[in-house]
Structure 1
C-alpha cells in the first residue's frame, strides 16, 4: 500500500505518554526515569521483540523528547546508508533495527559506542538500541553484539487484541476521529497485526475522510485503498 500525500489532518507523534505498555511497564518506567534525569545510567539499554511491539515508537519518543529540550540526538537505522561521524554534542545514541546493519553501519555503531563510553569525556551520551532478537542472537560483529547486551535488556511483548483495540481507539480520539466498532473490527481482522502499520493506516484514513468530506466507514477505507 502506497502512502497518500495529503497536507490536512492531525498527526499524533510517538511519545512515552501515548505508548500502551501492556506487559512492558518495566521498560517504559526505565525510559521515563532516564528522561526525567533520575537514572542517567552510563550502561546501554537494549529493547528487543517482534515487529509491532513498540521498539521504534519508544526510540522515536526519546528522540523527540531530547530534541524538544534543545539537545542533539544520534540516530541510526537500516535506512542510514552513510552514518554520521560521532558527534560529542549528542545527548543520546539511538540504534534501531540493529539486526539489519551492514558492515559499514556496524563499524560506525561500534565507533559511536566506544566514543560514548570513553572515560573522562565531557559528555557521555546514553546508548538506547533495539532489535528483533536477544543481544546474544544478533547477527553482528562480536564486539558490537556484546556491548549491546552489556547493560539493561528488556523483552517487549506484543499487545493482545483487546489492548490493540484500546490503543487504536485512544489514537482515534487524539485525532478527533469517531471510530465505530464495525470499522475497528474490520481493521483488526483484515490487516497486519503490526500496531504501527494500523496507526499509519488510521491516520491516512482520517486525512482521506477530511479530503473527501465523507464519514469514516468501511466503504470509505476500501475506496481509499482502491486509489493507492
Structure 2
C-alpha cells in the first residue's frame, strides 16, 4: 500500500501529497541493524593512515654499539632498540583499514528503516523545489524557520550552488544530493527537507533488487 506524504508549501501549509512506496517509506524500524550500519559507516570514514617506525625501519644500527663483555654496561646489539634515543618504537602504530563489511541488502534495509521512521515521526519534510536566487543566507534561514526546520538536512535531486552558498553559514543546516544521502547524515539532523524530485529518486533506488552483491559501506 503506497505511503502518502504531503508537500509543504513556502508558507508552511500542507498542499498536495506524493505517493511513495511502502517498501522504502513504510518499513519497520530495526534498531540493531541501523546501529550496525551507522557504526560501519563511521568506521569507513576513518583514515587509518598514521604510522610509526619500528626497530627494523629506523636508520642505523648495523653493528653493536659496544662489545659484549668487559664494559660494565648492559649488553646491546643495536642502537635501533626502543630503549635508545632515535630508536624504533616498541609498539608502533601502523596503517590499517577500519572499514566494516556490510551487505548491500543490509545497507538498503537500514536506509528504508531510517526514512520510514523519519516519516512516522514527522521529521521528513517534502517541498516542491528550493530556489534561492540570488544566494542569500537570510532568505534560506527564513524559509526553514517557516517550515519549522531550522536544524535540517536539505536533500536535492542535483546539487544547486545557490542553495549550497546560502546554507554555508548556517551551522545546523547541511546540503547534499539524493546520491549522497547516508544513514549517518539522516540521523544527525532533527529534520530532513527533501525536494519532490529527490524523494522520488531515493524511492526508486531503494526498491527491492534481486542478486545484489555485497559491498563495503566505505564505498557508498
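Where is mean count of other Cβ atoms within 10 Å over residues 92-99 largest, in which of 1, 2?
The structure with the largest value is 1.
Using the calculated result 0.05 for FRET efficiency 1/(1 + (r/R0)^6) of positions 44 and 60 (r between Cβ atoms, R0 = 25 Å, to 0.05), pick out the matching structure from 1, 2.
Considering all the candidates, the number was obtained from 2.
Of the structures labelled 1, 2, one was used to calculate helix-only ellipticity at 222 nm (-39500 (n - 2.57) for each DSSP H run of 4 or more, over all residues; to 500), giving -9000. Name it.
2
For Rg/Rh (Cα atoms, Kirkwood Rh), which of 1, 2 scores largest?
Looking at the calculated values, the largest one is 2.
Hey, distance in nm of label points 7 Å out along Cα→Cβ at positions 148 and 196 derived from one of 1, 2 reads 2.2; which structure?
Considering all the candidates, the number was obtained from 2.
When you work out distance in nm of label points 7 Å out along Cα→Cβ at positions 28 and 164 for each of the structures 1, 2, which one comes out largest? If you can, show how the numbers build up before the last one.
Values: 1: 1.8; 2: 4.1.
If we compare distance in nm of label points 7 Å out along Cα→Cβ at positions 28 and 164 over 1, 2, the biggest value is for 2.
Throughout, read-outs are computed from the coordinates displayed, never taken from laboratory work. These numbers were taken from a predicted model, which means no experiment stands behind them. Cβ atoms are built from the backbone, for glycine too; each structure is taken alone.
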